[in-house]
Structure 1
Amino acid sequence: MKLIQINTVCDESTGRIMLSIQRAADAAGYETLSIYGRRTAPGDVNTRKTGDFFSFWSHVCLNTVFDLHGMGSSFETRRMIRVLREEKPDIIHLHNLHGYYLNYPILFDYLKNEFSGRVFWTLHDCWAFTGHCAHYVIAGCSRWKDRCYSCPNQRQYPVSLFLDQSAQNYKRKKETFCGLPDMTIIVPSQWLREQVSASFLSSYRTVVIPNGIDLERFRKKDELIREEILARYGIDASHKIILSVASHWDKGKGIDTFGKIAELMPDSYRIVLVGAGIRSSQFRSNKITVIGRTENQEELVDLYNCASVYINTSVQETFSLVTLEAMACGLPVIALDTSAVKELVPASCGIVLHKPAAKDYLDAIQLIGTKVSQGIISRDLLRAKAMEYPAGRQVQQYLELYGETQT
């Protein structure tokens, strides 16, 4: 059996999921190839990059001016299809098709008219069934259920500064993505499954396979020199740490909420934010410490272990690996009920809020302290919930889906 996966990246974020599937498939005896559009790839797996600096920025410009994301990169996509024809895979597994590296009408023309194998498509966000955006919760938009127009997210990723082509994009995606025989859509949460069922992709079989984490890495450390770890970032160890992590911070991640929380919280607390897209100068409060993006997972484990509570202020998530990582390290969680994160946080692991009000977060912090002292929330309960999402189980479920092609 030959498996080819296609994704924007290969070395981070959704690329890690693609790589974990590829390594498991290699171990199971599959021939594999992962095709990616940006950044780099590890050397222990069979990969191929498509596109270059010029094709990427040409695609960016096309979208920025004309709102035509996924309509550039024509030459690169045709070259990719030549590879698919040569390789003759039994399975093609799609991941993110957005990201300025691929022309989706050209790809789907091949899938519909030439490819005879099975297609799987993991949706990591909502881009596939909207006329523009990857997330729409923060805009309160539901136009994608019928038809997109006058997009309220035009200036959000993928940013278009001039034209609004959301109506045309929606129609084009619907015509392109529908009608492909034997395609299975995979989503990481029940929330996203519900969104797909309300979209033009509802006719496809949709399977939920939750993302997973490395439970051996993300764990509670009993022997930890907290003072030394916090001193690296200029934080006094006498403070209680409120932690939040994102690969890249933006409005949808709730970055503005932390400044409001800092204004109200006691002096005994400090907020620590990890991730790209922010800097300390954005906040007027000295109660907030910003740590840049880190690929060092042990550094994250140390920070999870130094904190008292984890806050996920994101309004729109299709899953949340960082929430699970925090729980695996014994850290109670405060999250919102506006998207998929609520599925991960039962009452034994934290508190789910309905709105991102600073006072509600502070009240929740105090309530968590009470629940911990009463044993309602505990390290063992947090760890037990996180253990429902091992990375190994996730990839095994993918292989079981692939195995259906042999029956």
Structure 2
Amino acid sequence: MNIHEYQAKALLKSYGAPVADGVAIFSADEAAAAAKQLPGPLYVVKSQIHAGGRGKGKFKELGPDAKGGVRLAKSVDDVVANAKDMLGNTLVTKQTGPAGKQVNRLYIEDGADIDRELYLSILVDRSVGQVAFVVSTEGGMDIETVAHDTPEKIITVAIDPSTGVTAANTVSLSDALKLEGAAREDAATLFPILYKAFVEKDMALLEVNPLIVMTNGHLRVLDAKVSFDGNALFRHEDVRALRDTSEEDEKEIQAHEYDLAYVALDGNIGCMVNGAGLAMATMDIIKLYGAEPANFLDVGGGATKEKVTAAFKIITADPAVQGILVNIFGGIMKCDVIAEGVLAAVKEVGLKVPLVVRLEGTNVELGKKIINESGLNVISADDLDDAAQKIVKAVKG
């Protein structure tokens, strides 16, 4: 689960991290009052969407010469003008895709005098099985670009969970970031704070880009991106309350309600599969035969009629879907039960695009018979390779 920058900063501030004062607003009418709560005279007006690259992004409605989604303002009137310009419009960044995201809230923040911009993130390093800091002196840039062009400038420091952030870890991180004086002293406090927040709140990612050294020598968290492990949200009622469903795909929200693993993709062949590994293989073979999957959808090992019906509704609600491939391995569930669920779903939801069904496992022959004798426009496949070829051929006409 992702949250907005202002929510992430409030969370980190509650742990003691150095964060600037700021006020979130939801309408331009609130902009003046928000700015007057801050010291000024420099303000930053920030679009709040679940995507990076906001500063370099462009608003669809404002033309290519308009400012991006993060703007400096030198007066209260300037803050108000920018708020009117940004709220309600669609911001397109590298991470949103061409559709962009509508800006429904802004964060008005006190400005900062910046000397240096640094990069810091915390994540789970699966290569060592520990939480790790990833830092670089190249803050404010796309970390992917830094990793590609100058990988030697990215330093990873794994943290032993039995000790937490040690003095030696702090020295290593401070050296990597070339911190001196007050900034180095701040780091000795900040790094343990960020690690504690990450662990206690079951975060999946904590990214500060940039972490700045101000002209007075002290550190400040200038931006914050936080995502949480969805499997641990039951432990954090306060975190769940921060969820903004307007930033999420409606189909993914519906899938979650039925305990379906669903991720929307850019292709035209909808996939319904049981098992994450099988779903990945299904998407791969669709690409092998020259088409693109429209989604990742795992109904799980215990697929029921209700789950299958819900899955069909989600897939068919996507206007980009021109064909559907159902690939089910009947282990816990028998193939005849799956076949009956598929047909019931087709009858309930309706079917306007080609549908190929591949079944394997317990009672597979009975399952195929049920499909073949259904009288519905459902194409049966013998194996995954056959299924992929049939659905790609059907979609391409």
Structure 3
Amino acid sequence: MRRKYTIPTAEAGRRDTEAIADLTLSDFLGGGVPLNLSCGFGLRNYQIAYETYGTLNAERSNAILVCHALTGDQFVARPNPVTGRAPWWPTMVGPGRPVDTDAYYVICSNVLGGCMGSAGPGAINQETSARWGASFPMVSITDMVRAQKALIDHLGVPRLHAVVGGSMGGMQALEWLRLYPGLLDRAVLLATASRQGAQGIAFHEAGRQAIMNDPHWAKGDYYDADIGPEKGLAVARMIAHITYLSEAKLEEKFGRRYQGRNFKTYSLDSDFQAESYLRHQGAAFTERFDANSYLYLTRACDYFDQAESHGGDLAAVYEECFRVNKPRVCLISYDSDWAYPPSESDRIENALRQAGVEVVPGAMASSEGHDAFLLPHDEAEGLVRYFLNQHK
């Protein structure tokens, strides 16, 4: 079945006729000056879809940028008008929440390469008037951050009170620290890493192969077809979703319980609750996400390694970029997270401290696994609230 939404175009002044028009798109960014991507491509006249919450104060000093994870979007604190999904971080962002939209001007954008209105594979290539598909240039976490910088310039925000992000959003926040340490006061990093490990790369590749081996992927040129690579995308989501939960949480939620019966069918039907849950997650995902964007964003995560240019010496990277400006950093990890385990946060913390950066660590206990950063957690929420308001 074809996904139930149409990807918004990046063409000025209009949307696809079937798309819900309640999206905030930047004017074309870059103009005649291209955004020079890490792959060497110069991307011209691109758009970024974004949402803002709260009010920018007279001093323009209360802006917070929230960066979303792999399959998130700009609708961090209000329902998504395209998919109908609830806001993805209601425990952390909103009126009276730790990232308080009554006190701060909160910006959240769909990343470059995404599928909720920003320039990406499903957007229109202005030179050909057709969708980019797999001809869209490969993007990196660095490219996403440079596009966000262009967006906040476009919005008239000279400096950020903070950048906040978890998982891939935390990678973006780390790149903000590296690229623009003089433009932000602090950063909040949750369940993230300064590099994608071999295990994460392996899981991402399994997901990408599921998509690219779906015959309806058509080498990325499926936007005008009746059927897209939904089956491959569903399997990719199932593979990834396993990494978001801890073994303890899977046992607690499902164990070896059967789905809708108390006996084995001795077939390949969905006998176990764990199977049924994954199949549901995969099917639901195809209704809100684009397969090509999934390929591009997982590859961007795989390429992420802040210390690559310094032979793996992360401290040397931070010592170089924090020579003058030293934003404060809140670093939160969860003990059951095996996608980006606490050891990755420890590595970041040690390197930041060597560079003279003040770090507020938060080692959290949770049985939820990697997804813990998206779920209610009183201790983590309290720490973020304290950190953002301290010396405000």
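Taking FRET efficiency 1/(1 + (r/R0)^6) of positions 198 and 230 (r between Cβ atoms, R0 = 25 Å, to 0.05) from the coordinates of each of 1, 2, 3, which one would give 0.05?
Values: 1: 0.05; 2: 0.95; 3: 0.30.
The correct label is 1.
Work out the source of 23, 9, 7 here, i.e. which of 1, 2, 3 gives that when semi-axes √(5λ) of the Cα gyration tensor in Å, for residues 318-357 alone is computed.
Working: 1: 16, 11, 8; 2: 21, 12, 7; 3: 23, 9, 7.
It was calculated from structure 3.
Of the structures labelled 1, 2, 3, which one yields 20.8 when mean count of other Cβ atoms within 10 Å over residues 222-229 is computed from its coordinates?
Matching structure: 2.
Compare Cα Rg over 2.2 N^0.38 Å, for residues 38-133 alone across structures 1, 2, 3 and report the one with the greatest value.
With respect to Cα Rg over 2.2 N^0.38 Å, for residues 38-133 alone, the highest-scoring structure among 1, 2, 3 is 2.
State the single structure among 1, 2, 3 that was used to calculate percent of Cα pairs over 25 Å apart, for residues 166-269 alone, giving 55.
Comparing all candidates, it corresponds to 1.
With mean count of other Cβ atoms within 10 Å over residues 62-69 as the yardstick, tell me which of 1, 2, 3 scores highest.
3
Laboratory data are not the source of any read-out in this text; all were calculated from the coordinates shown. Quick caveat: nothing in here was measured; it's all calculated off a predicted structure. Cβ atoms are built from the backbone, for glycine too; each structure is taken alone.
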